[in-house]
Structure I
Amino acid sequence: MKDPLVSIIMAVKDTAPYLPDCLDSILDQTYPYWELIAVNDHSTDQTPEILSRYSKKDSRISVFDSKRHSLIPTLQEGYKHVRGALINRMDSDDKMPPYKLQVMVDAWKKHKKGSVIAGGTKHFVDDGEVGNGFRRYEEWLNEVAENGKHKEEIYRECVIPSHSWMMHKDDFDLVGAFDSETYPEDYDLCFRIYAQGLNIVGLNKILHYWRDRSNRISRTWECYRDNRYFGLKLKNFYKLDRDLSRPLILWGAGKNGKDMAKLLIDHEDHFHWVCNNHKKIGKHIYGILLESCAAIQNIDHPQIMIVVSTPAEKKAIKTQLETWNKKPVADYWFFL
């Protein structure tokens with residue numbers, strides 16, 4: 001098979017301090033057949049000058065200006081100009097390991113259309129330490145990629161980060177490309193990939209270096225502030241997995257459980273609410289009786305939403321469900 005051209009789409013806004021490192025990491029790719037489509041989103045620093053300088057250095061780099069403000073419209077502008085068969089996305093403050101594109105293209109050649117290649121990521125900072133939350137997310141992402149658990153774990157968190165995927169343009173168009181203006185855009189894309197049934201191929205390899213900095217948009221934009229993304233998760237759960245003919249169980253009565261319960265009530269779906277907290281069992285919250293988790297054994301063929309946060313709780317719940325010989329993993333989902 002002829003080596004395919006990879007179109008890398010990169011939205012750029014005020015990342016001048018980091019942009020040369022990012023662009024150098026792309027130039028250092030061992031796979032030579034790529035084009036970078038960099039779209040400037042109304043930057044006010046030296047970003048435009050840096051992009052111009054690099055585009056003159058290498059003809060594979062093309063620079064455009066976004067007509068609208070914000071991330072998704074900027075990505076939409078970039079996508080208009082792609083020429084490659086394979087699509088990848090890059091963030092302008094991050095870096096690629098030199099083997100990234102080669103590894104992803106080689107994997108895609110094995111699986112071809114209908115597949116999404118997804119790999120691991122590693123956070124870094126110029127000074128200090130990576131935040132614990134981002135480190136835990138990184139560890140979980142890499143475990144998901146290593147074990148191919150993307151579909152099983154999709155309601156917990158974004159299973160394919162925005163920079164660590166590659167797919168054929170036809171498949172990207174099938175899932176709606178950058179048409180959706182739902183944030184977080186990478187998590188929304190995961191659900192669209194899941195909805196279309198594309199094969200997600202996880203690679204046990206670090207494919208991206210993700211910069212942790214205090215002013216990254218995942219820390220500063222309002223749409224990322226409540227990073228549980230319950231609204232997005234619930235919308236897709238009812239669209240893709242909820243079987244209204246089966247009983248629904250919500251497991252967890254802490255803050256997360258209460259917040260999810262309010263959303264379910266607004267959704268006008270009847271549900272059972274269970275927990276392991278003996279101080280809450282038998283009481284009513286929002287007019288709903290809290291039951292012991294043991295009550296699950298008496299509910300026929302349920303679907304279970306599990307909203308607990310600690311690894312120990314999750315492990316114990318999974319062990320308990322398997323002990324009860326309930327339905328397989330597809331019938332219960334962790335939402336945190």
Structure II
Amino acid sequence: MRHSDVKAGSFPPQAIAGQRWDAVDVARGLAILAMIVYHFSWDLSFLQLIETNILQVPAWRWFARGIAGSFLLLSGLGLVLAHAKGVNGLAFLKRLTKVGGAALAVTVATYFAFPDSYIFFGILHCIAVSGVLALPFLRLHPAITLAAAALCLVAPYLLTSPALDAAWFDWLGLGSTDPVTNDYVPIFPWFGFVLTGVAAGRLMLSRQAVMTLASWRSRSRLSKLLIWAGRKSLPIYLTHQIILLTALYGVLQLIGPNRMAEAQPFMVQCEASCLQNAQPQTCRALCSCTVETLRQSDLWQKVLNDTTTAEDQTRISRAAQQCLRQSPPS
């Protein structure tokens with residue numbers, strides 16, 4: 001049966017569930033696009049090409065969470081559509097191997113690239129494990145699944161315990177502190193989004209209106225591009241950061257880091273020390289002046305490399321005192 005043959009009322013919902021839905025692929029493509037936008041911004045911040053540290057901006061953090069949630073919700077929905085006629089064990093194992101293998105590749109690659117913050121349980125790890133955990137819910141009533149989803153979402157607020165701080169339990173997400181990693185998507189609360197997708201899929205298949213959604217076909221170039229991205233989401237996920245970081249690193253070599261971003265660690269330390277005796281506005285001016293003074297000497301590179309000696313610290317203090325005389329505390 002071709003996709004174009006689907007007409008409302010012609011087939012039961014389960015008969016078309018296993019097909020590719022343009023609407024779902026468009027949604028997945030939008031999630032991929034949002035992910036690329038976020039990672040491009042993260043890379044600019046990481047390489048200090050911009051002054052803003054997006055990890056410290058709440059709006060960017062919520063944007064990242066929204067992207068992760070959309071991928072997991074679509075994963076749950078896709079699980080229902082793929083197994084609407086019954087769990088296809090071979091197809092499930094094939095997908096699990098593909099996603100699990102990709103997750104392992106991400107762990108290995110980031111371990112060598114970022115050994116202090118490598119990804120041990122990111123979005124792919126969560127999708128793989130959640131796919132297994134969600135299997136029993138494919139045949140449960142959507143109300144039960146939604147209740148389980150709600151429990152997962154609130155679990156970090158109710159069940160967090162220092163007893164679960166051990167590294168072996170980090171994948172649960174119930175420790176009292178979060179581990180240091182570049183992508184952390186633990187089972188709690190994120191499995192709740194997968195279960196929400198499962199419940200949504202079950203509810204959709206119980207409505208005849210699902211035929212209209214299933215039979216919708218892309219017409220515009222933009223939607224067709226999003227469909228392509230949605231269907232190639234895994235290879236795009238695995239390769240886009242390599243492409244972005246390589247390109248932006250080349251830009252960094254050409255133009256150098258943003259001056260304010262480069263100076264930010266020193267500014268934070270300088271202002272924290274200054275605030276003990278002066279007002280914030282004065283400290284900001286004082287530390288900015290000190291940075292500009294150090295830039296004109298051999299000290300600045302030592303500051304950036306954190307290789308200053310006791311003698312260098314004395315010279316830095318003198319530079320700060322000179323700036324203080326120019327801008328006395330108010």
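Laboratory data are not the source of any read-out in this text; all were calculated from the coordinates shown. None of the values given here were measured: they were computed from a predicted structure. Cβ atoms are built from the backbone, for glycine too; each structure is taken alone.
For which of the structures I, II does the calculation of distance in nm of label points 7 Å out along Cα→Cβ at positions 76 and 188 return 1.0? Of the options listed, only I reproduces it. Each of structures I, II was scored by relative contact order in percent (Cα under 8 Å, 6 or more apart); the highest score is held by II.
Please compute mean count of other Cβ atoms within 10 Å over residues 100-107 for structures I, II and give me the label with the greatest value. Mind showing how you got there, number by number?
Details: I: 20.5; II: 16.5.
Result for mean count of other Cβ atoms within 10 Å over residues 100-107 over I, II: largest is I.
Computing helix-only ellipticity at 222 nm (-39500 (n - 2.57) for each DSSP H run of 4 or more, over all residues; to 500) across structures I, II gives -10000 for structure I. The maximum of mean count of other Cβ atoms within 10 Å over residues 28-35 over structures I, II, that is, the highest value, falls on II. Highest-scoring entry among I, II, by mean count of other Cβ atoms within 10 Å over residues 196-203, is II. Have a look at I, II and say which one yields 2.4 for distance in nm of label points 7 Å out along Cα→Cβ at positions 228 and 268, as calculated. Of the structures listed, the value fits I.
A value of 3.1 for distance in nm of label points 7 Å out along Cα→Cβ at positions 36 and 212, calculated from one of I, II, originates in structure II. Computing percent of Cα pairs over 33 Å apart gives 43 for which of I, II? Label of the originating structure: II.
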